[in-house]
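Take a look at the structures below.
Where a number appears in this text, it was derived from the coordinates with a stated rule and is not lab data. Computed from a prediction, not measured in an experiment: that's the story for all the values here. Cβ atoms are built from the backbone, for glycine too; each structure is taken alone.
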Structure 1
Amino acid sequence: MEIVFDASTLILLAKIELLREIIEEINVIIPGKVKSECLLKEGIDATLISTLIRETKIVVKKAGSAEAIKKIQQDFRIEAGEAESIWLARRLDCQIAVDDGPTIKACKVIGQRFTTAIHFLLSLASQNRLEKSMALAKLEKLSVYGRYSKKIIEDATKRLKGGN
């Protein structure tokens with residue numbers, strides 16, 4: 001399965017040390033602008049992402065025409081990396097991994113399938129690839145690094161503890 005990633009989700013998964021596990025099960029694709037955004041600041045997450053790109057475990061692809069991407073940016077008031085990710089996901093007919101609120105809203109408006117870092121975490125836990133205590137610790141980190149509402153974190157906690 002291929003999924004186009006936005007910088008937000010890629011960075012979050014790197015920060016909570018789940019990116020390598022995710023890459024084992026899916027083909028990660030990013031547009032050029034997302035690569036630039038991820039490698040802009042030095043840090044362990046940027047180093048990991050850079051390494052995975054060099055190892056071709058993250059594939060960088062050209063998004064599309066600059067005019068179309070600019071139009072998406074303007075229509076939805078999102079940044080270039082998010083617009084490139086949406087364009088590329090639609091062109092490749094695959095999901096986009098995104099944790100940016102305005103971009104998630106744009107996906108809902110245009111009917112673009114999407115997933116988030118929390119979805120990946122819940123999936124790994126439900127597949128028993130991550131112990132419950134470790135999953136809860138990583139969710140705690142996500143609540144610090146991400147901009148999730150209290151309701152989203154509470155729902156994910158409930159799911160990890162065995163609720164619906």
Structure 2
Amino acid sequence: MLRFFLAFLCLLVSAQGASTPRPLADVTVPTPDGKKIHLGQYRGKVMLVVLVSTTCDHCLSSLGMLSNLQKEYGPKGFQAVGIAADDEAQKNLPGFIRLQISLPVGYLDQNTTMQVFDFKPTDHPFVPMFMFVDKKGTVRFQYAGKDDFFKAEEKNTRLLIEALLKQ
């Protein structure tokens with residue numbers, strides 16, 4: 001079983017596009033209600049930072065799934081955070097997250113988003129994008145919506161959360 005798990009993790013690592021490992025950028029993410037999310041405040045927890053677009057149905061379903069995982073794994077040291085970065089994110093975000101989303105969701109401008117998710121101006125990232133961060137604040141895995149990771153999104157997300165929680 002351990003051999004299968006390690007092989008699976010190696011397969012996942014080879015699928016990612018951004019450079020990993022790398023330190024998580026400690027940025028402040030504003031929320032629609034005027035609060036601020038400091039990514040660094042979650043150091044010591046396993047994090048999943050998800051990049052979404054407020055015009056993406058898959059993104060909304062991913063946030064719903066992550067809300068459920070937040071309820072399940074939050075008491076064990078897990079924190080999910082959503083970031084919307086499309087052109088109308090600040091305006092659209094309140095309506096987009098009006099459903100039962102039980103994780104903090106804010107918005108960033110494109111330049112800061114590029115810094116946090118480590119992509120270049122010539123890249124065309126697909127959302128949702130999942131960035132898994134270990135307890136030390138190091139980005140370990142990152143997947144864009146077009147990656148095979150999303151073919152079994154919840155199962156793969158659970159595997160990585162559980163593996164990072166054990167570290």
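Per-structure values
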| item | result |
| --- | --- |
| If mean count of other Cβ atoms within 10 Å over residues 31-38 is computed and equals 21.8, the structure in 1, 2 | 1 |
| Top of 1, 2 by relative contact order in percent (Cα under 8 Å, 6 or more apart), largest first | 2 |
| If helix-only ellipticity at 222 nm (-39500 (n - 2.57) for each DSSP H run of 4 or more, over all residues; to 500) is computed and equals -19000, the structure in 1, 2 | 1 |
